[in-house]
Structure P
Amino acid sequence: MNDFESNQQAQSVQDPSLGDILRRTKGLTSEQVMQALEYQRSNGVRFGAAVVALGLAQTEDVIWALSQQFHYPYTPVGERALNEELVVANSPFDENVEAFRDLRTQLLTSTMGPGPERSALAIVSADVAEGKTFVAANLATAFSQLPGRTLVIDADLRTPRLHEVFGAEASTGLSGILAGRTEANVIRPVSHLPNLYLLPAGTVPPNPTELLQRAAMSLLLRELLNKFDNVLVDTPAASHGPDARIIATHCGAAMLVGRKRQSKTADMQALLKHLTKSKIKIAGVLVNEF
């Protein structure tokens with residue numbers, strides 16, 4: 001037996017069929033699996049569609065079984081413990097979520113791909129309530145569904161929210177590191193999302209701009225880029241002051257987020273002008289419709 005055949009045989013042992021998974025977890029009998037296979041052949045549909053059509057399982061059951069077959073993180077509706085904002089994790093097969101996977105691909109082939117020029121990515125917006133944190137959280141989740149480790153940093157030291165989205169404790173975090181305090185276990189794995197880690201903002205400081213301007217921020221990002229495959233950074237809205245531009249300069253790259261029918265074109269253009277003056281790589285402009 002050659003290496004290819006050995007690998008194929010090992011793969012077949014490790015990856016049970018959809019019917020095997022449904023038989024094991026949903027109690028389908030061998031006769032019901034054969035019935036679904038016959039329906040599949042007769043009607044020219046997928047096996048999962050046949051199972052649903054025959055009333056042997058619900059659509060949600062089939063989606064969950066597919067996620068197990070293809071090693072794709074997914075939690076059934078009735079068991080979800082994740083924030084409803086995390087649409088990429090909660091509804092990974094929804095066609096609207098495909099936009100995040102497409103964006104992930106674009107970033108991997110440009111700004112965030114492997115190589116010496118790899119950068120952390122700052123997610124910025126001109127004003128509040130434009131979906132910046134929503135985009136940062138879901139884009140980080142999309143990256144975490146690939147091999148490797150993804151880190152999302154909450155650098156909004158004014159109104160941090162990522163710890164709420166991911167259900168994480170936030171008493172310690174970035175602000176303490178920048179203030180020179182040594183804090184253990186400050187980077188936390190995100191529950192239910194393998195490969196995703198969070199560095200929360202920590203205690204909201206009285207001097208966020210001054211902390212972010214310290215060289216410690218650049219040094220920290222450089223160290224984290226060596227430890228993680230992908231690093232994304234949430235920032236305060238530019239309307240709060242210069243924090244977002246400072247963070248983007250440390251990161252080396254930025255993506256601008258706006259909201260359809262809400263963001264003002266003049267404000268977004270002004271922010272882009274400031275960013276390009278600092279020679280920051282612009283990864284793109286995203287118009288958020290969620």
Structure Q
Amino acid sequence: MTALLPDEQPWDVVVVGAGPAGLTAATYLARFRRRVLVLDGGPSRAGWIPESHNTPGFPNGIGGPALLARLCEQALAFGAVARSGRVDELQRTPDGFRLGGSFGFINVPAVLLATGVVDHLPPIPGLEAAIRDSRVRMCPICDAFEAVDSRIAVLTDSDLGEREANFLRTYSADVEVLLVGEAHDCPGKRIALEDLRLDGQGMVLRQGGEPERRFDHLYLALGCAAQSGLAVAAGARQDELNNLIVDAHQMTSVDGLYAAGDVVRGLNQIAVGVGEAAIAATAIHNRLRGAG
């Protein structure tokens with residue numbers, strides 16, 4: 001994506017975030033014949049996906065990078081514009097919003113935030129490569145089916161690990177919770193991160209004089225942080241987990257500021273995010289034409 005050019009203004013809508021939710025919203029808005037700009041502030045969480053088999057329309061699976069490329073191609077084909085740009089500030093104005101960042105400043109009537117979440121990742125050597133080849137997994141809802149009857153470890157620092165383990169026991173009887181950090185009253189086997197080592201087949205646990213334990217997959221249950229700071233600074237409300245609170249049309253508590261995808265609620269599913277994006281884009285279009 002190229003840099004933002006000053007003569008490309010004005011825009012009807014700016015979408016902040018170029019993941020599945022943001023790009024879906026851009027497609028809808030472009031097909032509504034709105035001048036829509038997508039600001040891509042960095043890699044999407046969807047780019048971690050080695051191959052998704054629960055994304056609608058892809059029965060043989062699709063990788064995250066390929067899915068993002070298709071979504072971007074679709075949005076651009078209908079006239080959306082995508083540019084690299086980090087948004088550092090968002091302010092309400094009498095006519096809409098003022099966005100400031102690496103691109104300078106943009107004034108726009110409506111904004112859709114699809115800023116997603118950032119996963120809490122443990123400092124394990126080789127972790128990123130292991131995520132990309134499915135030895136380490138992030139989402140039981142997305143890919144537990146691919147781990148049927150496998151040896152599974154769930155790494156956690158809270159009772160979230162036991163909840164995910166119980167979910168995974170639908171798929172495998174061999175699930176063990178590995179507990180790190182300061183939470184001493186949570187169920188699981190307490191370990192140190194240095195006891196874990198990734199190899200070509202999965203994960204190895206070596207702890208003291210105990211027998212070596214091998215796992216086919218390591219699931220991370222360390223939580224994530226919603227990227228809600230821009231909206232909150234503009235006055236938007238969030239829940240106790242920092243997810244943005246929205247109405248039935250995906251509008252935050254700030255008039256004209258919409259949000260979709262992982263930044264809104266904790267299910268963190270592509271299908272949910274694109275559905276919310278369609279709702280938000282339609283509401284924004286109706287708002288701009290004075291119908292809602």
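Given a computed value of 0.99 for Rg/Rh (Cα atoms, Kirkwood Rh), for residues 189-276 alone, which structure among P, Q does it belong to?
P
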Structure (P, Q) behind the derived value 16.6 of mean count of other Cβ atoms within 10 Å over residues 21-28: P
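Ranked on mean count of other Cβ atoms within 10 Å over residues 213-220, which label among P, Q comes first with the largest value? Intermediate values should be presented prior to the final figure.
Numbers: P: 14.9; Q: 20.9.
Greatest value across P, Q: structure Q.
Given a value of -13000 for helix-only ellipticity at 222 nm (-39500 (n - 2.57) for each DSSP H run of 4 or more, over all residues; to 500), calculated from one of P, Q, which structure does it belong to?
Values: P: -13000; Q: -7000.
It traces back to P.
Assuming 69, 45, 36 is Cα extents along the principal axes in Å as calculated from a single structure, say which of P, Q it is.
Numbers: P: 69, 45, 36; Q: 68, 39, 32.
Going through each structure in turn, the value belongs to P.
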Compare FRET efficiency 1/(1 + (r/R0)^6) of positions 37 and 237 (r between Cβ atoms, R0 = 30 Å, to 0.05) across structures P, Q and report the one with the greatest value. Q
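The numbers here are math on the coordinates, done by the rules we state, and not lab data. These numbers were taken from a predicted model, which means no experiment stands behind them. Cβ atoms are built from the backbone, for glycine too; each structure is taken alone.
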